[in-house]
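What follows is calculated from the coordinates using simple rules that are stated; it is not laboratory data. Predicted, not measured: the structure shown is a model, and the values here were computed from it. Cβ atoms are built from the backbone, for glycine too; each structure is taken alone.
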Structure I
Amino acid sequence: MEKYGLIGFPVGHSYSQGFFQKKFKKLGLTDHAYELFEMEHLNEFPALWLRHEDLKGVNVTVPHKEGVLKYLDKQDSSAIKVGAANVILRKGRKLIGYNTDYMAFRDSLSDWMGKYSGEALILGSGGASKAVQAALSDLSIPYSQVSRSVQGGDYTYEQLAINPEIISRFQLIINTTPLGMHPNNDTTPDIPYQYIKKGSFLYDLIYNPEETVFLKKGKEQGAKTKNGLEMLELQAERSWDIWKS
């Protein structure tokens, strides 16, 4: 049996298991399995590989994409570029980290928007945010970042509340936070949505639910919206390429 999986906390909302189960069935790979490994603390990470000797690789989701780096024997250039890993390959006794999030986001955004010459505003400062920053850099799109603290970004949510017109500067707003993710569907980043300009683009990395409160509020202001499902599928396909390389 060849085993793959997803680590993070929580992981019950993820579509990854269903995606790979369908893929294995389509390819006739009856000796392949994809499991969910809910892991609140990363100190459980080394024991996972000892318990599952048939585990060939895993995807990594929030909140461990950055913290997992210290447990790896090697980082691919993509993980080094981003400073986070969302794919791990076990090669012999070595664990190698990769980042397929940034490539998937870059390609998904480019296909959706075409050539974009404006600025982007990134909500959040975690591992997913770093992948988005790397993608925007590849596309030569200047960006600013919103975080809960001054040290985490260019703006805080409090600053946006005091100076809400800042939002109107950005035609592209990307949510990289878990706010709005199932089962907490009613949560959303605390930004002044009424200042979002008509014709703006809102991209939410969340894909469950299909339309978050963030996207709904943007749509009410006349923005074009996109969720993270295509990004998930693109990064999953790249994960598979890595595992089978």
Structure II
Amino acid sequence: MKKIDVCLSPELLHLYSLEDQTVVIVDILRATSCMVTGIAHGVESLIPVATIEECKFHQCNGLIAAAEREGKKIDGFEIDNSPFSYMNPELKGKTIAMTTTNGTLAITKSLGAREILIGAFLNISALVKHLAAQQNDVLVVCAGWKGKVNLEDTLFAGALVHKLKNHLKYACDAPLLAETAYLSARENIFEYLKSSSHFNRLKKLNVMKDIEFCLKSDVYEVIPVLKESKLVKLELEEFQTSRSVN
């Protein structure tokens, strides 16, 4: 039986073998929620990069650029880290270079994986269907905050583990830990997160509507996948088999 594991921080990735894994990157507040939203609203592709300098390079070569640090948009870049910014119809068909404090770094640290997918509560059911149907072991990589574990990404990992428990066995105690946290929180995740560090960090930035949106389940059916250094929509022929899995 296939296995599922959870890496609670990218700083722990050296403990995992990635080459035969489907990796799911999760940064609920807010990078992967933005990525899912952008692809769902017609953005053609996103180029995730770890550094501001790399993002600036792509901007200088004509791409739209999104750059965030400490939850704030960096001056000189076009897009911030709000999912609502990625709903702009003017972005349809465009390629966006993107760097964030945690999410894009988690992607670049996972490049040795067989497949890299982007997960959020916004597309969780689509992701569950695909992961249940595909043949690889699964590793959920939580972006966390500057190398430390955070609650919202752990809760999403637990939700994913719980929904896949009939299809994948737990590789170790980390999936069990994440699932236990999720089961404690699932009746009202928003309330559960009120004492968490990143919730309060974003609250000070007056982006409560972003938090509420990022915690919604099944708003979209798209799954961003990394192909040749770009996040693009998982194509129908790759996804259609998984849609029939209960």
Structure III
Amino acid sequence: MRLGNFELPTNRTLIMGVLNVTPDSFSDGGLHLDAAVAIDHVKRLVEEGADILDVGGESTRPGAAPVSTDQEIRRVVPVIEAIAGAIGVPVSIDTRNADVARRAIEAGAVMINDVTGLRDEAMLDVVRDTGAPVTIMHNDMLAEIAAYLMAQAGKAIRAGAQTVIIDPGIGFAKNTRQNLELLNNLNAFTGLGYPLLVGPSRKRFIGELTNATADDRIPGTIAAVVKCVQAGVDIVRVHDVAACRQAITIAEAIQRA
């Protein structure tokens, strides 16, 4: 799988480490607003085994206040400039804003992670202009997922995206039952012809099932990650890289035995 100048293996589940440079993300809001703290956190994630770093400057949790483009750029660009090319893994920009994506790529990000699934034609223009790999996430009703992702992936390919990754959108406009159904039917997406990314990390459905707070949802996250490994998911997006790396290593070893 090519992401910019990086060639990532496809014979194991990759880990996308999360860096939220936001005050209000549901799990780690406010922890990494200072650039130096953010950079230290990124280095730790890479040491723990992150294959990709996903940097976001606007919370996508339900009810979160929207962020201006200028504010989002001020949050993410200094961090991306500081880490891109210095950490040995590709940097992704987690944004729904085309201007932010463009500035982030100029700063050194090599991939766009768009939670709105390329609905904005301006984001397609960024793909056309840069050829950047793109993750297209679904955030509507469950039954529409595969058709929507395939349609949007086709748009990204025609726009010149180097690589297209699809994400069925765990936790986005889906209740607990739908999230569980989605996790139990990931094989419906692994055969669509695109790498599959799933982001179960610390999500609300884990808390609803266990009453655990966001910081205490690592065991539930690991359970979902192992299910992803068993289903052949290519990338899992997580906060707790070290714990998930160990779980993936063992799950994959069991599968090979």
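A value of 48, 41, 33 was derived for Cα extents along the principal axes in Å; which structure in I, II, III was it taken from? Computing Cα extents along the principal axes in Å on every structure in I, II, III gives 48, 41, 33 only for II. Comparing relative contact order in percent (Cα under 8 Å, 6 or more apart) across structures I, II, III, the highest value is found for II.
Which structure, out of I, II, III, was distance in nm of label points 7 Å out along Cα→Cβ at positions 10 and 202 calculated from, if the result is 1.8?
Structure II accounts for this read-out.
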